[in-house]
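Each reported figure results from applying straightforward, stated rules to the coordinates on display, with no laboratory input. Everything quoted here is computed from the prediction, not taken from an experiment. Cβ atoms are built from the backbone, for glycine too; each structure is taken alone.
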Structure I
Amino acid sequence: MPTPQRLLSQKTSAFMVGLMLLPVLLVGLTSRALAQENEPLERIEAFKLFDQNKFTEAIPLLDKVVKASPSDSLALERLGWALFVVSSSISDPKERKKTLDRSRTFLNRSKDLGNDSELLRTALENLSKADPFESSFSAVKEADAAMREGEAAHIKGDLDKAIVGYERALRFDPKLYLAALFAGDMYFKKGYQATDQKAKDENFNKAGEWFAKAITIEPHVETAHRYWGDALMHQGKQQDAMIKFIDGIIADPGNRKAYVGLSQWGKRNSASMAHPAIDIPVKVTPAGDKKVDVSLAPGLLERTDGSKAWEQYASVRTRWAGADFAKAYPKEAGYRHSLREETEALSRTAEAASELLKSGKVQSLSPSLTALIRLSESGLLEPYIFFARADAGIVRDYASYKLANHDKLRRYWTDFVISK
């Protein structure tokens, strides 16, 4: 079974065929916002089919709209996306390439007209590959065939038939993440399109069940967490949705898409987000055989706001670059900046600042030190380091920390980053 990272690199295009929920919702909002006065009926019908996921039917109408209005950036975007999705069902590589080339042409024309939507960027990102659909969904022949049947039904807007295909694929290959993800996506779309609240809730709840299955298969992939958050948000379960979006970030913090859901949730709930503002007035740079050169900002020790405490940070960083790293990580060939080093450096600084204040040597502390002490006392220095200060060395410690400290990573976001 491939790693989550490998799976994503192979299947990014397949995720797109399943349609990222957020871009689709944003496109729907955008089309309503940009609806033209005396809008042609052909354009209205084309957009309606697109929003219903009936891409095959939408393409000829979108073609006519684009020919009649070559500068209609939204129609160009939708035509490009529809062609991209439909190309996944074309088995002949030459014919598929022609369709992908057309898709790329329309999307680039939309971009040239100033469009920079998430949907557009997602499509062009996947079209940067020569043929994003050449790999199979599963090594299990029956599962792969069932997935393709599901995809074929999806692009025609037959969501129920698509679900049957994805569910059958998962029976053939119980470890097929995309099957569970896509089944959940179809239920989400059914809920989004439903006209009565009971049907909406039933379908959104089913979507959640399938996203939960996907997470069980691949917990370190962010997509199912984010999709589940979308479903919960549309049910009005805002607190639950927030947690799912945070879990998506925790699953894969290096993935730009992981932050999209929480950002949209924040706008919807009038919540602001910011990491604690901590300015570290210590410069640490590589220095050949010395490993690092550590220096304090000019005038730091003369300040009366407790900044002298940052001497502790400099001292710890210097010591770790010397003998401490080799002792702590005897199996690693050379020094790197680690989570343990940064945590100790910040923790010692927080302790020194607290002592200066308690002893009366300073009357108040700088905002940076005040924020640092609060983080340290909350036991959440490590999550702050990962999400706000991680470099290539520290990132290497994330996977093992995440497995044992998921609750701390989540609490950092709820207690320190998000505020209403």
Structure II
Amino acid sequence: MTDRLYYTDPYLRDFDATVQRVDTRDGRTVVTLDRTAFYPTSGGQPFDTGTLGPFRVVDVVDEEDGTIAHVVEPGTENLEPQNQNPEPQNQNQNPEPRTPNPEPGSSLHGSINWPRRFDHMQQHTGQHVLSAAFERLFHIRTVSFHLGADVSTIDLAREASAAEIAAAEDEANRVVWEDRPVAIRYASAEDAAQLPLRKEPKRSGTLRLIDVADFDLSACGGTHVARTGGIGVIAVARWDRFKGGQRIEFVCGGRALRAYRSLRDAAGASVRLLSVLPEELPGSIERLQAELKEQKRAHSAQQQELARYRADELAAAAESLPAAQLVARAIDADANTLKAMAASIASRPGFVVALLSASTPTLAVIARSDGVNVSAQQVMTALIARFGGRGGGRPELAQGGGLVGSADAIVAAVREMLSFST
């Protein structure tokens, strides 16, 4: 059993401990101590990082036997990035000595990555307060909690309205700014059953309770700030429907400050680019979207008109083959333009059209006029069999992409197929 120092003092940053066991798992060194301030992944909260003597702690695992395993790697936590393409070493040079694994019974000094730990304390305590606000105001139960690297989430048992979310956010921040004490208490399962816990605990035996004065009492093994003021601020970032309920994203403290700065910078840049006031941004964006939609419509109409003119030119220069008049050309155009031009030419009687993109891999559109005894689909299938790619279509119109070969070679293949058609 490992003595969990963070249970009683989450602000403890440094400690000394005795090594009880050293194991190797999947090629990694795992150290078990008699006592530790490192928090293992549990209850929606990620593990702590930091250092143990000459090692950096890269994972902390809560074992089934009550011990805590520290997965360690040589070096300090803030290592410089390694050169991805190191120069070959002289074979005569001696390799740097490998840091030996600690021995059972030896002493190690542990140091917690404090910025990461305090961030987790802010987010986790903020979750308690926010969940309690939803419960107290609207009787909405929190089903689960996850503390992520950038944002944290709580899953609510039912959907809350925007007004309810805003009210819960206001209530939670009222409790934060009142700087209420956050106490750690212990109780047996029997005693806890008589207490107003926000949710029924899943564990038996002695329970660790987190008591936000006169607001929330919950069984929890995580790390928390000593007073609600340490949370700083609780800001709801977004919400979505999730599994019949609702997922709420939120940020607290330092994360909220960073999120505000990011939003400030983005809004400031947008205001400068559009020359509007911040409150005018939504309307300006809507107008830009409407203008862009109209420009796209006008551009599409112009492209269709241009395609018809180019189709007239191509049809006038068609070559006569036994099967039909053939228009086979490589054109600098996208798939939609090629298709529009091919359809325009094929609307005339007696034509077969093979239009190819000038870019590679090659796009191809095959079309034929009504009454012409040629299947565009069969021509495309033959081209794909010869030049690769994929595609398909109907007897009157087919298209494909990814053909590998020069435009001249593909045109020659089409001409060859149609020369033998009757």
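Worth a mention:
- Computed -19500 for helix-only ellipticity at 222 nm (-39500 (n - 2.57) for each DSSP H run of 4 or more, over all residues; to 500) - originating structure among I, II: I
- Among candidates I, II, the computation of distance in nm of label points 7 Å out along Cα→Cβ at positions 52 and 124 that gave 3.1 used structure I.
- Structures I, II were shown, and distance in nm of label points 7 Å out along Cα→Cβ at positions 44 and 228 at 1.8 was computed from II.
- Winner on FRET efficiency 1/(1 + (r/R0)^6) of positions 196 and 404 (r between Cβ atoms, R0 = 41 Å, to 0.05) once structures I, II are ranked, highest first: I
- Among I, II, structure where percent of Cα pairs over 40 Å apart as derived comes to 53: II
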